[in-house]
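**Q** What follows is a set of structures to go through.
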Structure P
């Protein structure tokens, strides 16, 4: 019987989609796993919280699935269960056949605290994003290529953007931003598109990678200019000022679409934090918390939301799911 693999990835950005594609490429091209034995499942923290609540049962492509029983290997990339007990349960079932690649500080710190960091297979490094951690896991375990500057250039740019390390990588903020936006539009957060191209980036020359990054930049520049103009109007007309996050001035915005810190670009001189809020199908409120200035390293959004609301994420961007009652209290007090 063929072994069954489940790749759970964060579906809301290039980091999750690209890292999933790297793993799928590695399985099919290096380990000769048949594509039909690989299941891709896009998720976010709220979806995974519901799956854990439902005893690891969920429906995918019309099939009833139990995460603990229906596979031989579980791979999670750029996402995790916020409740670390769920991660421990998966490890207890799968052992070395559970691989977790991530870069989100709060949950990684929890794994260290509970001494599972040395047990669970994978690469978890907060200085790089999931896609570059996945590249290390699959193709550069000793970090030789990365240290020598030979890791694929496009992956370095996308990682620098997602992990807020563009300064350390020596990559211009706006260039990284626009390359990321360009690939979001170009590849449409589609793992299959990433998978069909990822081998070219992994095996391609620096010149080849640079040419593709520049092409993404051209697409992203047009997107970024229109995005900034639109966001300035949205903030001016619908932003709710007067909030604080741990004493820091903040502004709140209700949004139904995906967001980033860039939506607050026009008011970053006034507010240190931006909060976006939307409802989810369960009737709860999902908030995203951002540092409006990506160079602000004085406040960790992920740690703050993890400690206060059981959420998590990056230094500059994080999220949490709140009950309506909790969110109403936030509105009343204007304190996150």
Structure Q
């Protein structure tokens, strides 16, 4: 691989790191910059062509990690400084990405069954965020405190977080960070590496942080391997039902973006009660602005996706 192409792949891989922003689908970004097929192909062929696949994936992975770190720092600061405005930005990204999903269910007739599937997905997603907030308000479970203390179940939670993040790279339109956020796991995961109580500032968390990182890595690996196979089977046998459920989940997540335990501070006070008037205005502007921006980006991704098969068919078959 030429040095120029290698650095270009690093830059393209940086688009995947944007998936650390709740509402941004790493899969959609991969489509936009033109590395989706190579990413999926490289992962799928790791066993058969390990060296070739690894060489192809390394620069993409480096770019994704570097971008993810920058995004984590930015999101962490933004949520501390202007939580409502940043959440509204995330919501705008989610709304703008909906064409990626609605394209897949465009021909579905509106009957009781599709409506029920969408409703179940929406209630499930909204329920995750609401229950996480209720748990913190009633002292049933504070994920942030549990992560800091290194409780045993936290390692399972981080494994699941890695699995979800990997899943988002496979399925365009789904944001892994969004799923973590609605479940109340986004801040605890980010604060392992970022913030005053991270492993880089608190030596007492170093050992647990190393094992949490290992759990995260294993979750990502399992997510890539299992999700690619699972989604292939689901989309082959239950295409419409799968995307209807995803569509409902995304709609419900718009509720959970605003209602989850990350929006409650350590004094058990909703952060929205501390919002200044200017932030309500800024939040509305960001929601509309990023919804429009990502709507057009999603259209670009869909156009590239539809043109890919045509390009392959037009290319002569070499003998």
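**Q** Supply the structure label, taken from P, Q, corresponding to log10 I(q)/I(0) by the Debye sum over Cα atoms at q = 0.16, 0.22, 0.32 Å⁻¹, for residues 60-107 alone with the calculated value -0.48, -0.85, -1.28. Could you put the intermediate results ahead of the total?
**A** Numbers: P: -0.48, -0.85, -1.28; Q: -0.65, -0.84, -1.00.
It must be structure P, since only it matches.
**Q** Work out which structure the value -25000 belongs to, where helix-only ellipticity at 222 nm (-39500 (n - 2.57) for each DSSP H run of 4 or more, over all residues; to 500) was derived from one of P, Q.
**A** Source structure for this number: Q.
**Q** For structures P, Q, which has the highest computed value of relative contact order in percent (Cα under 8 Å, 6 or more apart)?
**A** Going through P, Q one by one, relative contact order in percent (Cα under 8 Å, 6 or more apart) peaks for structure Q.
**Q** Okay, moving on. Upon calculation of mean count of other Cβ atoms within 10 Å over residues 4-11 from the atomic coordinates, which of the structures P, Q produces 14.2?
**A** Q
**Q** For the read-out distance in nm of label points 7 Å out along Cα→Cβ at positions 52 and 300, a value of 1.9 was computed from one structure; give its label from P, Q.
**A** The read-out comes from structure P.
Every number in this text was worked out from the coordinates using simple rules, so none of it is lab data. Since the model is a prediction, treat every value here as computed from it, not as a measurement. Cβ atoms are built from the backbone, for glycine too; each structure is taken alone.
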